[in-house]
Structure P
Amino acid sequence: MRQSKIDGYRARSAYKLIEIDEKFKIFKGGLTIIDIGAAPGSWSQYVSKVVKNGKIISVDLKEMEIIPNTIQIKGDFTLNEIQQQIKDKLNGYADVVMSDMAVNTTGIKNIDSIQTGELCKDSMNFSKEIIKKQGFFISKIFMGGSFNEIIELGKKIFKDVKVFKPKSSRKDSKESFVICKNLR
């Protein structure tokens with residue numbers, strides 16, 4: 001049996017976020033968090049456990065099973081009306097915008113990397129509209145493709161930009177995470 005099932009998480013990706021949190025000390029009580037590309041919901045599950053008295057808005061194209069203490073929005077994050085729904089539910093600013101979004105893969109690694117990179121840039125650009133000055137932006141990125149563009153964009157929007165590869169990512173995976181903090 002997979003450890004994620006034993007621990008009650010819907011996917012292994014929860015451990016990647018746990019490692020990010022252990023290294024960068026992001027999540028605590030009272031935070032407002034937007035989880036973009038949330039399905040199946042393991043990131044939202046983790047933050048709903050550690051962020052007491054906060055607000056968690058989970059967004060995905062796919063329907064998700066209910067996660068306690070979260071507000072769910074089903075729809076395409078890149079559409080203006082879904083972004084408006086997020087802003088309406090937010091009713092203020094977010095402390096953390098996080099995205100584990102990736103495109104449905106074609107098997108052509110370069111194309112998959114570039115398309116997932118576009119989703120990362122979209123979520124990063126959206127975060128600058130809704131994130132608090134000292135807020136965090138966390139996103140999956142793939143080495144290659146648009147990696148350098150994403151890092152440059154991050155540095156234009158945020159003062160602190162770090163790239164981190166959790167040990168729970170597969171060794172042969174090109175997946176890493178960009179962790180940005182403090183809006184410019």
Structure Q
Amino acid sequence: MPAFHVDSIQHWQPFEHDGVSYDMGHLDSHEVFFKKEEGKEAIRFVVTYGLHCFTKDDTPQNIPLKYADGRESRFICMERYEASKQLRGMLEKLAGATVYLTQGESFFTLDVMNNASGEVEPFKICMAIFRENRVLRIHVTSAFFARLGEGSPGVPVNKRGVSIFKVAIDTQKKPNGQFPKEIRNRYKK
């Protein structure tokens with residue numbers, strides 16, 4: 001039974017490779033709360049995750065197994081899968097992070113330990129932030145170690161940065177139904 005009234009995958013099924021079962025429960029839907037000031041009510045978001053948080057075609061970290069979400073099918077990237085286990089904790093730090101706005105999507109970066117390389121690297125989390133059924137939503141569309149482009153080592157972000165509180169206020173003013181197609185991921189019946 002889904003925990004929230006949202007149109008997105010709320011429970012990701014485990015996958016098996018070489019006789020090992022890999023749990024996906026860390027990407028199940030959940031709530032996150034951000035409080036700007038003591039005594040003020042916290043802002044609540046329902047969070048869901050997309051396929052690109054743990055898949056990417058054509059990487060050296062791929063295993064020969066595709067995972068489907070009802071919209072598309074992609075190869076599982078073990079580097080992204082391992083990093084995805086930290087996503088909830090990273091999102092909880094969003095209150096103190098700068099959110100960069102692009103057309104239709106937002107992102108932020110954090111320095112994170114890459115368990116595969118043993119190095120601390122910038123990690124980019126791309127999100128759609130919108131309102132669905134009067135609920136503020138964050139759908140993490142993709143999450144990866146930023147090795148190219150804005151936010152990667154030595155490449156500054158040339159976008160306007162704001163707080164999650166500003167994004168929440170602006171999102172509450174928008175009408176329902178303005179969100180990217182990527183959030184409509186659901187298993188085929």
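Here are the numbers for the structure shown:
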item	result
Which entry (P, Q) yields the derived value 2.6 for distance in nm of label points 7 Å out along Cα→Cβ at positions 53 and 165	Q
Parent structure of the calculated result 60, given that percent of Cα pairs over 17 Å apart, for residues 37-132 alone is the read-out and P, Q the choices	Q
Comparison of P, Q by distance in nm of label points 7 Å out along Cα→Cβ at positions 117 and 149 - largest value held by	Q
Given 22 for relative contact order in percent (Cα under 8 Å, 6 or more apart), calculated: source structure among P, Q	Q
Structure responsible for -3000, with helix-only ellipticity at 222 nm (-39500 (n - 2.57) for each DSSP H run of 4 or more, over all residues; to 500) calculated and labels P, Q on offer	Q
Comparison of P, Q by Kirkwood radius over Cα pairs in Å - largest value held by	Q
Which of P, Q leads on FRET efficiency 1/(1 + (r/R0)^6) of positions 45 and 173 (r between Cβ atoms, R0 = 25 Å, to 0.05), largest value	Q
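Any read-out appearing in this document is the output of simple, stated calculations on the displayed coordinates, not a laboratory observation. This structure is a prediction, so every number in the text was calculated from the model and none was measured. Cβ atoms are built from the backbone, for glycine too; each structure is taken alone.
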